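Visitor: The data blocks that follow each hold one structure.
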Structure P
Amino acid sequence: MTEMKAMQLWTEGDWIAAIAVIVLGVFLAIGAKIAIQKEPEFAGHPKGLYMLFFAEMWERFSYYGMRALLIFYLTQHWLFNDSKSSLIYGAYTSLVYITPVLGGYLADRYLGQRKAVLFGGALLAAGHSLMAVEGVGGQSDPTINVFWAALAFIIVGSGFLKANISVMVGQLYKMTDIRRDGAYTVFYMGINVGAAIGTILVGYLGQTIGWGWGFGLAGIGMLAGLVVFVLGKSALNGAGEAPAPLTKSKEWGLYGIGLASVAVIWALVQYQDVIQSLLVISGVALLGYVLFESFKLEKEPRERMFAILFLIALNPLFWGLFEQAGGSMSLFTDRYVDRGATPASLFQSINPIYIILLAPLFAALWQWLGKRGKEPSAPAKFGLALAQMGLANLVLVWGAQSFGIAAMTPVIFVFLYYLFATTGELCLSPVGLSAMNRLAPSHMASLIMGAWFYMTAVGNFVAGKIGEATGGHGGEMSKAKLLDIYELFGWVSIGAAVIVLLLTPIVKRWMHLDTLKDTQEG
C-alpha cells in the first residue's frame, strides 16, 4: 500500500478510528474506577468480579478482533488457499486452547493464578503488536516468520491467562453460593463485550485502512487489559496467589519456560499435521492422568470427576461446529451472502452482540428456575446446546438451498445461524466453566479448567479439518460442498443431543450437588 493510498483510506475511515480511541478510553476509565473503589461489593457481586470482567474484556477485544481478520489475512495477504487457511486457523485456535493445560498446571503448583495472568497478558501484548508487521505479503515474503512468531506469543500468552483468570472468578465465591452461575454469566458477558467491540473496530480498520491498523488496535486493547488488572490487584482479596512462597530464581525460571515455549510453538504452528498427532497423544496422556488422580479420591469426588469428563467430552463436537464462524462461515459470508457493502469480518460480531443481549436473560432465567428447584442440570443444558448448534447448521442450509445454490443467500439466514449458535453457546460455555470450577477438587482446579480448554482445543482443530474439507480440488471453498457438510454435522449434533439428554439423570447423580462443601478436600 503506497503512502498516498494509506493517507486516502485514513481520511475515509478516520471517524471509525476516532470511535476506537473513545471506546478504549471510556472502558479503560470505567474499569480503573471500579478497580480502585474501596467497597467490597458492587451491584450484588464482589468487586473483583468486575475487575476480572474488564481485564478479560480487553483480552477478548484483542483476541476476537485479530480472529475476525485472520482467515482473510491468510487468504488475501499471505495467499494461502481456502483449505490451507482453514487448517492454519484451526491449528492456531486449537493451540490457543491447549496451552492452558500447561499454564493451569504451573499456576496450581507454583506461580498462582494472578502472576500467571500478568505474565500471559505481557506475552499477548507482544504477540498482538507483532501482528501489525505486515511485510509485502505472499508466502515467499520473509516477514511471514514474524507472523508465525506473533501467533506463537498469542498462543503461549493465552495459555498462562485463559484458564487462570476463569479460576479466579470462582475463587471469589463459596462453592455453595447461588450467585456462582450468575457470576460466570456476567464474566462471560464481559468476554463478549470485548469480542463485539474488537470484532467491529479491529475488523473494520483491518479490512478498510490496512491490516496493520487493525492488528495494532488489538495490541493497544491488550495493553489496556493489563493496566486494569494491575490497578485492580487489591480487589481480588487474595484470590489467585501462589500456593506457597516462591523464590525469585524459581519464578524467573518459570517465565523462562514460557518464553522457550514461544520458540517451540513458532515451529509447531507451521506444521499442522504434527499438531493433529500431538493432540491425540497428549489427549490420551491427559485423560490417563485425570483418571489416575480420580481413582485416588473418595466415592463422591471421584464420581464428580466422571461427570466432569462426560461434560468435557462433548466439547469437540460443539466447538468444531461453532468455530466455523471464524473460518468457513466467514468465507461463505464474504462470497455467497447478500451483505451489501458491509465488510465480512464484521459479521463475526453478531454472536457476541447476541450474547450481550441474551446473557442477562439467561442468567436471570437460571436463577429464577434455581430458586424454584427447576433449573436444568449442567448435562441437560449441554444437550440443549448441541441441539441448538445442530439447528443453526440446518437453518443456514435450508435457507441457502431454498433460494438456490447459484443465488446469493439472504443475510437473514446468517443472523438466524448466529442466533441459534449463540443460545447454544450460552447453554454450554458459561455453564461448563462454572461446573468445572464447582465440581473439581480444589487441588486440581486449574488443571481441570485447563482440561476443559484442552477439549475445546480439540474442537477448534476439528473446526479446521471441517473447514479444510469444504475446499474443492484446488483448495477453494465450494458453496454446495460446504452446505452438504453443514447439513451432515447438523444432524449429527442433534442426534448427539438426544443421547446426552437420555444420559442426563445418570450424570446428574454423579455430580452429588447435595453434598458439595465450600472446601473440597482431594
Structure Q
Amino acid sequence: MIEVMKVWQDKNAIMQIYPRSYYDSNGDGVGDLAGIREKLSYLKGDDSSLGVDAIWISPFYPSPMKDFGYDVANYTDVDPIFGSLEDLDALIADAHERGMAVMIDFVPNHSSNEHKWFKAALENPDSPERDYYIFRDAAPDGSAPNNWLSVFGGSAWELDERSGQYYLHSFLPEQPDLNWSNPELRSHMQDYIRFWFDRGADGLRVDAIRWMAKDPEFRDDPPNENFKDGQDPYNKLRHVYSRYSKELDDYLRSITEVAREYKDRLIVFEDHLDEITPVADQIRRMFNVDNTLSAAFNFQAMHIPFSTWEFAEMVERYQSALPDGALPFYCFSNHDESRVATRFGQTEARMLTVLQLMLPGIPVLYYGQEIGMTDTYIEPGLVRDPFELRVPGKGLGRDPQRTPMQWNASSNAGFSSSDETWLPINDNYSEVNVENQLSDSRSALFITKQLLSLRSKYAELRNADNYRREYCDESVFSFSRSCGIESFLTICNFSDNPVDYSLPYDGLDWSVLISAQGCDYSISDKITIQPKDGVVLKFSRFIADII
C-alpha cells in the first residue's frame, strides 16, 4: 500500500457530513460543529455505534452563504453560524481520541465576492489582487469576452462597471474564479492548506478541480450537438476550453506538495467525468497527480441506471484504470445528487449498500444514507439553493438531498429544538430515523453496521485490489474478494424475481453472512437469491489461489 495511506488505508468508511443539516446543538435551526462533535459516538464509539472511522465535513468557512459555504470569504476561520475555531479544534481532538480521521473541504476554484482580495481587485484595477482573479476586456461589441457558461445558469462573465472589464465566475456571480496561473495566488492557497493541517486536519476534499484550469487563449466552447430541449442549459456547449486544460496537473501538484510536508495527510479530488475525454484517461490523470498521497472520488454510480451491466462496467472501468497502488473511493450519493433511496427505492438502496461496502478501497457514505433517507419535497417558497433559483423548473435544485438528519421520531426528527429548521424535515421522519432502525435487523442501518463490522475485521476488504468479477447477466452481478484464509463472494440480484445462482468452486463450505433484505438462505451447490437482495457469502481459504 502506498505510503500516505498509513492513516487512511485501514479506514472502514468516510461519512460526508453537511454541517448545516447534521445536528443543531444551540437551537437556532441550523446544524453546527458542536453538533457534529456531540454525535461522534453514533459514528464511532462502543459496539453499538455505526463503525465509521473518518468524516468529511462540507464547508464551514465564513461566507455570505450565497452557495452555502462554497463561496468562501475567509479561508482560515469558521463562520459563526457553525461555531468557532475552538469548536473545530475540540471536534478534531475528540475525533482523534476515537481513532477517527477528519477531512475538510477546500474550495480552490473560486472565493466569495466578499473576500478581501476581490474587494481590493474591484477597488483598484492596478492592485496585485486584481490578478488573483480572471478579468478580461469586453468583446468589440461590448459583450462578454467569450461564450463560456456558468454551471448555475447564464453567462460565466459578469461586468465590472467601474473598469469596463468582465470577471469570470464558473458558478455564481458572487463566486469569482481564482487565477491559479498567478504564482502568488498559489502560494497564498498553499498557506491556507498549511493552516488547516497545522490545526490537525487529516485530509482535504478538494472541490470543483476541473474548473481551476482554463484555456489560456479563452477560446469559445463549441456547441454540443447532442443537447436537447429540457436539459440543463449548461450542457448546450461542450466545455473544451472553459475547464480541464493541461495546466491543471501543475495546479493540483501545488496542493499535494503541501500535503507532502506533513505526515499521512490525504488529498481527495472532486472530479465529475465528462464525455469529451476517454473515461480511463480522466481517471488516470487524477490519480497520477501523486498517487502516493492523493486520489479522486468515483462518482459514476450517481449517474447510471439501476442495471447489472451498468454497475459492473462502472466498477470494471474504474478498477482497470487505477494506477498500481492507488486507493479507490466509491461514492453513491452526496450533497449535489439525489439520494440513493430516492433514485432507486429503499429496497434497492439496501442492496446497493452491500455492493458499495464490499468494493475495494474506502466507501464514502453521505449522512442519512445509512438509514435510507430520501429526498424531501421543498415548497417553492422554501427553496434555498441558488441553482434552483437561477434555473427554475429543471429539477436541478439540491435542497431535497440536504435536509436535516433524521435521528428519531420526536419534533424536528431530533435534529433541532428550534421552531423552524433551515430546510424542512422529510415527512417520513417518524418511520425513517436512527432510533427506529437500531434494533431492526432488516433495516438499512443494521445492514450498514454489519458490513462495516465485517470490513473492520479484514484489511484486505479495504485494499485497492483483490477484486474479481465473477458473473454478470441481466439479473445478477457478483464479485469476489480474497482475504487470506477466508474469502468473500458478493451477489446482487437486480431483478424482480428470485434467481438461482450456481456457486463456483465445487466442494467448498459456504456460509451466508449478510443479506440486504434480511432473508434466510439455504445453500447446496447453488443459492436462490431473492429479488433486489445483496448477499455476502464466506468461503474457504485455498480459493484465494484461484482468484
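Visitor: One of P, Q was used to compute mean count of other Cβ atoms within 10 Å over residues 97-104, and the answer was 17.6. Which one was it? Walk me through the numbers before you get to the answer.
Guide: Details: P: 26.5; Q: 17.6.
Clearly, the read-out refers to Q.
Visitor: Could I ask something else about it? If log10 I(q)/I(0) by the Debye sum over Cα atoms at q = 0.06, 0.08, 0.12 Å⁻¹ is calculated from each of P, Q, which structure is the one that comes out at -0.26, -0.47, -1.12?
Guide: Working through the options, I get structure P.
Visitor: Compare relative contact order in percent (Cα under 8 Å, 6 or more apart) across structures P, Q and report the one with the greatest value.
Guide: Working: P: 25; Q: 14.
Across P, Q, relative contact order in percent (Cα under 8 Å, 6 or more apart) peaks for P.
Visitor: Out of P, Q, which structure matches 4.1 when distance in nm of label points 7 Å out along Cα→Cβ at positions 305 and 417 is calculated? Intermediate results must be reported in sequence, preceding the final value.
Guide: Details: P: 4.1; Q: 5.0.
Among P, Q, the structure yielding 4.1 for distance in nm of label points 7 Å out along Cα→Cβ at positions 305 and 417 is P.
Visitor: Additional query: Rank structures P, Q by distance in nm of label points 7 Å out along Cα→Cβ at positions 81 and 497 and report only the one at the top, that is, the highest.
Guide: Once distance in nm of label points 7 Å out along Cα→Cβ at positions 81 and 497 is tallied for P, Q, the winner is Q.
Visitor: helix-only ellipticity at 222 nm (-39500 (n - 2.57) for each DSSP H run of 4 or more, over all residues; to 500) was computed and gave -26000; which structure, P, Q, did it come from?
Guide: Values: P: -26000; Q: -6500.
Of the options listed, only P reproduces it.
Throughout, read-outs are computed from the coordinates displayed, never taken from laboratory work. The structure presented is a predicted model; accordingly, all values stated were derived computationally and were not measured. Cβ atoms are built from the backbone, for glycine too; each structure is taken alone.
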